[in-house]
Structure P
Amino acid sequence: MDKIRINGGRPLQGSVKVSGAKNAALPLLAATILAPGTYTLHNVPDLRDTRTMLMLLQTLGASWERSGGSLRINTSELTGAEAPYEMVKTMRASVLVLGPLLTRAGCARVSLPGGCAIGARPINFHLRGFEQLGATTHLASGYVEARVEGELTGNSISFDIPSVTGTENVLMASVKAKGITIIRNAAKEPEVGNLIDMLTAMGAKIEGQDTDCLTVTGVNSLQATEATIIPDRIEAGTYAIAVGATGGELEITDCDPSHLPVLMEKLRSTGMSIEAKASSIIASCPVNVQGTSCPLQAVDITTMPFPGFPTDLQAQFMALMVQCKGTSIIHETIFENRFMHVAELQRLGAKISIDGATAIVNGIDRNKLIGAPIMATDLRASASLVVAGLVASGVTEISRIYHLERGYENMVDKLRRVGAAIEQFAG
């Protein structure tokens, strides 16, 4: 199993290009199930999770071919409606095929999903929404089974809390439902907007994009289309945070700064320079002649649904706060088990204590982080360990990096090109 080895202490300098967003690509790939035809998707990242979704589509009867960052997917000959456990055990987003299969085939059987062990992330929001549209659902032998007799019918659906995948799944189930569907307390993340753009291009009628209330008027038919995956805001944010941790200056290109409003505000509050342009971010943090970062100030964060601070950047931000002057209070409100990276950061010398859903980070000098063998526990935790390893003196070896490969395209190569002493090796 591969590992990552980092010899820390080098500032980052240069330019790094952001890939397409994993969390946008997966629902758009699932949406190709909705109507037969050939779809063209651009800016699709080549990741473990996107490859898994493509294999799942192939299992259902689709065919596809990749050319660079573009995919052509033909779903004209779908014959299956089941996503088996062996196919989806490593990817929670597999549940996103439920809504499209209900719309296309009238039934679906999908294994309860796997993925990162960062919290319960129940799919009850999805199932309740399907039932309100007229489907029957039940769990049997580790599978979710859903079926509709006749046709789905529009209804008023309210989520208890905003759910990104719940919103996406119910949207895809409602686009051909008879009448009008209103989704209240809908997620407003940019990835949801990306899906709405694709569904609209397919012929769906959806009002309220970028708000918490979506109105869907069912249509009789949809057609295949062409769509482009938005840039990965979490990848862009990770590289901006890494500059704060290591020092230096990066131009982070092919991104959308409007997708990271709170992160940029928080990084500026630490003392970093953050310049937002139309499709890039210039992040800088000077380094003095001794190689120690100019002291940044600790700031507090609370993770919230968009446009708040993303939970997917909490672990990386904590790795930065480890080196900032003062104490940072980090509240995690989205996932109840998203502090598993803390023990690994402590192995490098971080001073962090946990009190329920709150982490208290006491900043230490940058040169007091010492490299050590550490282990990734989930996707974003693995990114936080890379950030910490880029700073720690000596050698840091990170195991279980398959988590990282689920959501970051060519991170090792990208970091090496901007000055990091980092390599991936078989261990």
Structure Q
Amino acid sequence: MRILLGVCGSIAAYKTFDLARSLVKKGHEVKVILTRGALEFVKPEVYRYLGVSDVYLDQDDFATQGPGVLHVELCKWAHRLVIAPCSANTLAELSQGSAKQLLTTVFLALPLEKPVLIFPAMNTQMLYHPFVQDNLKILKRFDLHPNCYLAPTDSGLLACGDIGEGKLMDVAVIEELILSLNPKLKTDAPQVLITMGATKALLDPVRFLTNPASGLTAALIAKSFHQKGFKVVIVAGEDAYKNYSYLAHFPFIKMIKAVSTSDMHQAVIEHFPMSKIYLSPAAIGDVEFDYKDEKLKKDTLANSLPLKPSVDILKSVIDLKKSDQVIVGFAAETDVSDEVLLKKLKSKPCDFLVGTKVHQGGLMSERQGFQNANAHYRIFQKTDVIFEGELAKEELAQKLVGLTSL
């Protein structure tokens, strides 16, 4: 991807060194435009040392080097324009259609079908000034620029010493949005429902039973469907909700936290009727305890704890399925043989079943599936095996999008 990064006058400008370096390391071509204000905080040479292709200043738009007009040529070159951090001054110029700087001129000359991502950063009082709020409202209007994404700011300790809103969004989240964001989604886009991570079977206020599922597979599936043009609802286990909370910054991705299997079941049943596709990569707990409101004492514990089956979410969804809905079940098993997976398909006849070989690891075994970047999969369509082998989880996500969104 060819990324044009605009950096404005904010103390947060130094964070774009990490952003630029990371994007270059991942194989993307990056060019940088520095505003006059940005030069008070960062130096062009640093970006060049970090591997960006070119760094441009305001006066470069009037240089006579090479054919063409610089701001037009940059607009033709770039796949995406990213402005981070965006100062209050540049925000005002963008919202009013000003072309006083190279960066704002590029913004105006960029074809509307190309995405623009804007990440503001400023003092809290500036952020909430009525004029700044008006400028933000203008840039949020999709009818003015259908592919312009305006990010929220974070809260915390600001450079001035105040604590409040206005911090630049975390650089890792900015990178995720740059690489995966689809700002073209509309409210009438089809919806996909995805479960994520591990649920917890609560024993008492301080103890629970769970598993090592991280939610990575679900996160990659969610981003792949978002890029394809789907609205996404994610019902996430408590830990996965925390680890992948950045997904809620994507347009039309909704995150719902579910601690227990019962919580997840309730949220899934609520959102399934509005969903075209349901995928269940979450490692949902099969059992639950009779929860106690107070911590169980050692002297009251027996040699075993009474267990009961938890609600079967996939079965509940299959019972509610309509003819135009697609259900993808997941089976995390140490044994992914035909015998095991076909038995599961017989009891829960979903459209596709993804069998994943898993092991939490230990002294004699390597971890498989859980928290790894790849895994061994067997994919069934009805009762036929349509894929078997090792895949990166990102490849699995793309494969499932292709299978279900035809």
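Readers should treat all values here as calculations from the given coordinates under stated rules, not as data from a laboratory. Predicted model only: the values in this text are computed from it and were never measured. Cβ atoms are built from the backbone, for glycine too; each structure is taken alone.
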TODO: State the single structure among P, Q that was used to calculate distance in nm of label points 7 Å out along Cα→Cβ at positions 262 and 358, giving 1.7.
DONE: P
- [ ] For FRET efficiency 1/(1 + (r/R0)^6) of positions 150 and 318 (r between Cβ atoms, R0 = 41 Å, to 0.05), the calculated result is 0.55, so let me know which of P, Q that is.
- [x] Q
Open item on the list: Computing distance in nm of label points 7 Å out along Cα→Cβ at positions 110 and 190 for each of P, Q, which one ends up highest?
Closed with: Q
Task: Origin of the derived value 0.7 (distance in nm of label points 7 Å out along Cα→Cβ at positions 6 and 390; candidates P, Q) - done: P
Open item on the list: When distance in nm of label points 7 Å out along Cα→Cβ at positions 350 and 374 is computed for each of P, Q, which one produces 0.6?
Closed with: P
Task: Structure (P, Q) behind the derived value 20.2 of mean count of other Cβ atoms within 10 Å over residues 38-45 - done: P
Task: Top of P, Q by Kirkwood radius over Cα pairs in Å, largest first - done: Q
Open item on the list: Matching task: 21 is the computed value of relative contact order in percent (Cα under 8 Å, 6 or more apart). Pick the structure from P, Q.
Closed with: P
- [ ] Given a value of 0.75 for FRET efficiency 1/(1 + (r/R0)^6) of positions 94 and 398 (r between Cβ atoms, R0 = 41 Å, to 0.05), point me to the structure among P, Q it was derived from.
- [x] Q
